[in-house]
Every structure is written in C-alpha cells, then in structure tokens.
Structure 1
Amino acid sequence: MRVAVVHGPNLRLLGRREPEVYGTETLEDIDRKLDELAGELDVELERFQSNHEGELLDFVDEASARVEGFLINPGALTHTSVALRDALTGVGRPFVEVHLSNTAGRERFRHRSFLAPVASGVVYGFGTQSYLLGLRGLVARLRA
C-alpha cells in the first residue's frame, strides 16, 4: 500500500514558526515519525511539500496513479482553496485532512474547511500526533 503525504504552504517553517501554536518539531521530525509508523503499518509513503497551490494540484493529479490515498495538511489552503478540494475529489482517492493546531479554537476564518466535508476524516489539535492518527485512520479505511 502506498500513501501520499502532502504538506501545504509554510510547513517548511515548522520548528521556528509560531512555536506556541505549532510546536517546536520540524517538518523533518514529522516525516521521520511518519516513516517509523509507516514501517509498523507496512505502508510506503511518498511525500510532497509546496507553498504553491498549483504545484499541490499537479502533485495530487500525478500521484493519484501511484497511491491509494492521501494524508494532507493543506495549511491555509484549507480555508481558501476550492481548487484543492476539487483536485482531491476529482482523483477519486480517499484522503484525511490533518492540522497540528486546534483550528476550531483559533481565529474565526480558520474554522471553515473546504476539504473537511469531502474528506474520509479530519484530525486536528494534537500536534505531530495529528499526522500519526490521520495515517492510522487512513490506512484502516483503505484496508477495510
């Protein structure tokens, strides 16, 4: 089984960007933990990060031929991108949306997700654990 992990805008700044909100772990730390869990789950991961919406859309389209599902932290595109929602639904692969912070407890504009209504699941507010919980849920869904 192969899963694509998609990291959206500004996630390369993790570890130094607003540590009181996002914690001190870096994107590399998160990827390392995902690799460990993927090994336990016997899943292969393919990762991609971009600050550019169009590159994320292209990746989703291209990767859909190689993967069974997507684990995505769309960052701020969560609240703005109909195009990302359409790409994810258009490729016909299940996906789980994850966020490090509790978006429901933050600024009002972060309360709405364009992706959540069409996602297989959403995990937020648990820091790095959000990614790990999301991967576990996605793999369970794919194996069911």
Structure 2
Amino acid sequence: MTDGDLSLGVLNGPNLDLLGTREPQLYGEVGLDGILSALEALGKELGVRVTAVQSNHEGELADWIRDVGSRQDGMLVNAAAYTHTSVALRDALLAAGVPFVEVHLTNVWAREPFRHHSLLSDIAVGVVSGFGQDSYLLGMRALAAHLRPGA
C-alpha cells in the first residue's frame, strides 16, 4: 500500500492537550504529540494519512468536523468530556457522514456513572476504550480494515 492511500482525521477534545501531565496514573505518561507520532508511524505501515486536531472549544471541533473531517475517509474521535454532553458534535458527525471510531484512553464504564453514557457510540462504527494510547492505534487498525473490506 502506498503512503496516504486512506485519509483519517483524528479529533481530540478538551484537556487532551494535557496528556502526559494530567492524572498520569489514569491517562498515562505519553503526551498527545506522542500519540499522534505513533499514529503517523502506524499510518505509514497501513497506508493512512493522518490529519489531527485538538481543541478545548466545542465550536472549533464542530467546525473542524465540517471543514476537514468531512473530507476524510474516516475519523478517530476522542471527544473527551464532550462525548457525554455534546449534541453539537453528534450532529456535526452525522452531517459529515464519515465513518468514525470512538476512542477513549480509559475504560469509561469502570469510571464515574456520568461517563457511562455516550452521545456518539450509537452512530460510531465501533468503540475502543481502556487501552491507553493503544486505543488510538487499535481504532486506526479497525477503521482502516472497515474502510478496506476484504483487504
């Protein structure tokens, strides 16, 4: 496969810019740049081009989904806290019409009850949760396989 055979957007929601320093016992010691580097390396192996965004602002993320995410073959979405609250991101993802995998670093079902409900899971291709940075890598592998059936 050639580099860039597929294009995947990677959406990172609020506070994910603090990875590596924010509650490392929960979220790990790898920062967002490390996760994105690992995704780019895996992307080369899988023939996937990665375009990423991180924002603490819901409207910026909705705009990115509309302006950039909608032009991708698929997306990895870690909406962080917005997973549980944002009808705006849900609507933007539905409007984009692009398959996506919902990704979480932690096992949200082993955490506080308010994290057990996602406004995105039912419209996602799948959910990967609880594997730290590997959740992103597993999500990328699964989404690439979904986009290339029989490959």
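We did not get these values from a lab; they are worked out from the coordinates using the rules stated. Remember, predicted model here, so these are calculated numbers, not experimental data. Cβ atoms are built from the backbone, for glycine too; each structure is taken alone.
Name the one structure among 1, 2 that distance in nm of label points 7 Å out along Cα→Cβ at positions 33 and 89 of 3.1 was derived from. It must be structure 1, since only it matches.
Calculated for structures 1, 2, mean projected area of the Cα convex hull in nm² is largest in 2.
With respect to mean count of other Cβ atoms within 10 Å over residues 73-80, the largest value across structures 1, 2 is given by 2.
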